[in-house]
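Peer 1: These are the structures in question, set out in turn.
Since every read-out is calculated from the coordinates, none of them should be taken as a lab result. Nothing here was measured: the structure is a model prediction, and the numbers come from that model.
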Structure P
Amino acid sequence: MIVLDNFDRQHGVITEEVSIIEKEVKKDSSLINASEVALHISRLSGHLKMHLLEEDKFLYPSLLNNNDKQIQTLAKEYMDEMGDLANEYNEYKSNYNVASKILKDLDSFVNDTTKILKALKLRLSKEDHGLYQLIKDKSL
C-alpha cells in the first residue's frame, strides 16, 4: 500500500511558502520586503528539494513498477513534467535568492514570481486531485 501522508504534508508546507511569497508579490512594489521574500524563496527551495527527492526515490519508482497501466502512464507523464518545472524553479531561485537580486528589477521579479508560483500551484493541484487521488481511489 502506498502511503501518501508525508507527501500530503509536504504539499501543505509548500503551499504555505507559496502563499507567503504570493502575499508579498501582490503588494505595491515599494512595499515588498525583499529580504523576507528571499528567505521564503530559499525555504520553498529546500522543501521542494526534499519533496522531489522522496518522490523520485520512493513514490515514482513504485508507481512505475505497478501492475496498473494507468498508474504507470500517469507516473511517467508527471515525472517528465516535473523535471522541467524543477529546472525552471532552480533558475528562478538562482535569480532571486537574495534581496539585492529582487530589488535589482522588481518588475521582472513580480512577473517571474507570478509565473513560477502559478506553475507550482497547478502542479500541486494536479498531483493532489489527479495522481494522488487515483492512488487513493484504487487503494494502491
Structure Q
Amino acid sequence: MTTPPPWAAEGGQQTHAIAKNDDVVRARQLARTLAQESKLSLVDQTKFITAASELARNTMVYGGGGELRAGLVRRNGRLGVAAVFDDTGPGIADVDLAMTDGWTSGLGLGLGLSGARRLVDEFLLDTEPGRGTTVTIIKWAR
C-alpha cells in the first residue's frame, strides 16, 4: 500500500467518484481550484491540472472507474497540492512498459502515465494485476 500524502489541516481532503466523463471534468475543476489555493505558479497549476485530468481519464477508461482524493498538503514547511487516484480495475501487468512514452493499451497517444509523471514533483504508482491501481501525485509551491 502507498504512503498517504501529508494532508494539510486546512481544508483536509475531498473525495469524488470517477465513473463518467462529467466526473473527469469535475476532477479537473477540483485540481484547478486546489492548485490555485496552494499558490502554485500559473505554469505549475497548468502542469498539475493536466496530470490530474489525464489520470482521472485513465481511472475511468482503464480502471473501470474509481475514486479521487485530493487536497492541500504540507511537508517540511512547504505547501502543495496532491491527488490520489484509486481504481479496482485490472491493474497494470508491466509497469515499465506502461511508463514508456508512446506505449498505449488503448487508442491513446501513449503519453498518459509517463507524461503525468513528468508534470509533477512526486509520482507514486502502486499496482498489481487483478487488484487495481493507485496513482498519487504531488506538486509543491516554489
Structure R
Amino acid sequence: MADIVTELQESVDRLNEAFYNSVGVLQRDAKPASVVEGADPSEGVDEAQVREMARSVMDESRKIDELASALPPVDLDADAQLARIAKLAEEDHALGEELRAELTRAKKTLTKVTAAFEAVTDDILLTREETTGGDEDT
C-alpha cells in the first residue's frame, strides 16, 4: 500500500477529477435559458445526477480529511525546524561531494576505456594493413 502522502495526492487528484466532471456535465447538460416567460425546457441535468456528483465530491473530501488527520504532526518549533533544515543541508552537501567524487572516478574510467579501445582498434587496423599489404581495396 502506498504511503499516506501518496494516497493524499491521489485522493486530491480524484477530487479534482470529480469537480471537473461535475462542472463539465452541468455545463453540457444545463437547461437552456429562456427569453420567454413561463417556458420550461424539459431537457437538462436532473436532481439525481446533481446529488450523485455532490456525493462523489463529498466522499472524496471526507477521505482527504481522514488522510490528512492520519499524517504525523508537524513540529511547529522554529528552532527544531531550522535544525532539521541544517541537518538536511549537511546531508545534501555530503551526498553532493560523494556524487562529484564518483563522477570523477567514472570520467577517469571512461578515459582509460576510450584509450584501450583506441589502442585495440589501431592495432587491428595496423595488423589488417600489414596482412593486406596496404591495399585500400579491401
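Peer 1: Given a value of -28000 for helix-only ellipticity at 222 nm (-39500 (n - 2.57) for each DSSP H run of 4 or more, over all residues; to 500), point me to the structure among P, Q, R it was derived from. Could you put the intermediate results ahead of the total?
Peer 2: Values: P: -25500; Q: -11000; R: -28000.
Going through each structure in turn, the value belongs to R.
Peer 1: Identify which of structures P, Q, R gives the largest calculated value of Kirkwood radius over Cα pairs in Å.
Peer 2: Largest value of Kirkwood radius over Cα pairs in Å: R.
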